[in-house]
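Below you'll find the structures, each written out as structure tokens.
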Structure I
Amino acid sequence: MTAPPLVLATLDGYAVEGGFDHPREPTTCYRPTIALGRHDGPGDVEGLWQDYEEVIDLAASLGLGGLRLSVEWARVEPRRGEVDQAAMDRYAAVARHVRSRGLSLTVAIVDAAWPSWLGLEAWLLPWVVPDVLAQARRVLTALAEVEPRLVMFADPEGLVSRGYLNATAPPWRRGASDDAASARAQLREILRRAEGDPLLGPAMVGDTHTVGVELAPEQIKRERQGAARCEEFYVRSLVRGSGPTASGAGLLERRGDRWVVRASTELLAALA
């Protein structure tokens, strides 16, 4: 009998950490349009870059199987070939804390934002392929002590549809169906090469399914039943965050100077 999928809440770094797309901070693909005033950036959000341990401790009480952490590429490699070792060490410390609380850990290499130096059209540029694979190897090597699972792209179809069809995310194209097809092909090539990589392949997660915390508990239960054949079932998100990539809601929220559970008992029961 197939085991039910592991239920994990996501921590989407660009939306929750703070410290991106301001002067003298790591810049992402959203920086040009933030600078033009088309939308707000993530700002300082809730400052999870300092508070990760606090929300992880609280997450351990929710009955979840684990967390999926986005290791933000723009923070780790703010300029091509220049790795911020202190940032990588911080992610490693966060990963160890997740595992110390008895939670499973999956890391995402690319969520919704990527380093500005990759270019807005990153998923059409062949030279990007080895860079993505190099970043994935770098992350797994740095976090090897805790043996995380790996997803290369948190939402590969979303990268394509939002960027090339709906104009709701970089590179802000609408109806570019030919380029969308090319971007899909490049993402598939990256995944194919990762699956064949002796380091990356064994760590990669198979099929996944993602739901939003804003859904009603009964709907989440139905989604879980429909995703019975998946390996991991993602609940987006542990913390809502802010800015263009923020989730619709979060299981936790900050009240004053402390973090508390926002989710209802009915919602938590649907995730247990």
Structure II
Amino acid sequence: MPAVFFGHGSPLNALQRNRYTMAWQNFGKVAPRPRSILCISAHWYTRGTAVTSMNRPKTIHDFGGFPQALYEVEYPAPGDPSLASRVIELLADIQVAADASGWGLDHGTWSVLKHVYPQADIPVVQLSIDGSQPLAYHYELAKSLAPLRDERVLVVGSGNVVHNLRVMRAEGAGPYPWAERFNDSVRSRLIARDHAALANMAALGEDGAMSIPTPEHYLPLLYVIALQQAGDSLQFLADGVEMGSISMMSIALGAGLQNYSGTASRGGQIQDD
């Protein structure tokens, strides 16, 4: 299986048809069909590490101030307790809690998967992010998940390379210079496979400090690139900075990626008729 990082942006993307959601949809159409999905979402940020282990995860509407239609969205994908057990086995060096009822699927997961797999017929498990640990810890931890790619599990990271809500501009406004520079820097380092720099907060500099004032949206990217193998290609599914300070970069890595995206250009959105 490939591994994929989605820049999920606003929860409203769950209801919209734009160049980002179309890129996600196209990935789902052309990627090999997984038996299960393991998602690392920015929105399950915990002390310690946990994995969902219920048979029927609930759809969590973990946001406020949006139209009622968004709160009515359900993503009734089944869970996969056997995958949860496998994740606990692979991460045996740390203590991973099996969450059978507390969490479910948050919007970092379902707002994207609603486009990638709209039938919600593939089991989904979430792995939490331990917010007490530095970037390099997560990169090294994720390497232990590599066998899942050979077990037909699609590992998904969902966050944003640039995510600074405190300084967002009105929709349609151009990116801040620091946001564009950081987004371009991450792109260049991904192409160069400079994972060491991407997993080192100090190496990200002042642009990084502005772009990811808190790391939870950036960390899912590290879980994906940690799984990159020597023969893997890298595909940019979509890119662009929205509302001044939200990067929508999405990437896939794996073999035979040439057909995964035809919509990675920057600029304008495709509106519903």
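The numbers here are math on the coordinates, done by the rules we state, and not lab data. These numbers come from a predicted model, not from an experiment. Cβ atoms are built from the backbone, for glycine too; each structure is taken alone.
Quick notes on this structure:
- Of the structures I, II, the one that 1.4 was derived from, the read-out being distance in nm of label points 7 Å out along Cα→Cβ at positions 59 and 91: I
- Structure from which 3.7 was derived, distance in nm of label points 7 Å out along Cα→Cβ at positions 3 and 67, options I, II: II
- Given 31 for relative contact order in percent (Cα under 8 Å, 6 or more apart), calculated: source structure among I, II: II
- Source structure (of I, II) for helix-only ellipticity at 222 nm (-39500 (n - 2.57) for each DSSP H run of 4 or more, over all residues; to 500), computed value -8000: II
- For Rg and Dmax of the Cα atoms in Å, for residues 51-106 alone computed as 13.9, 43, the structure of I, II it came from: II
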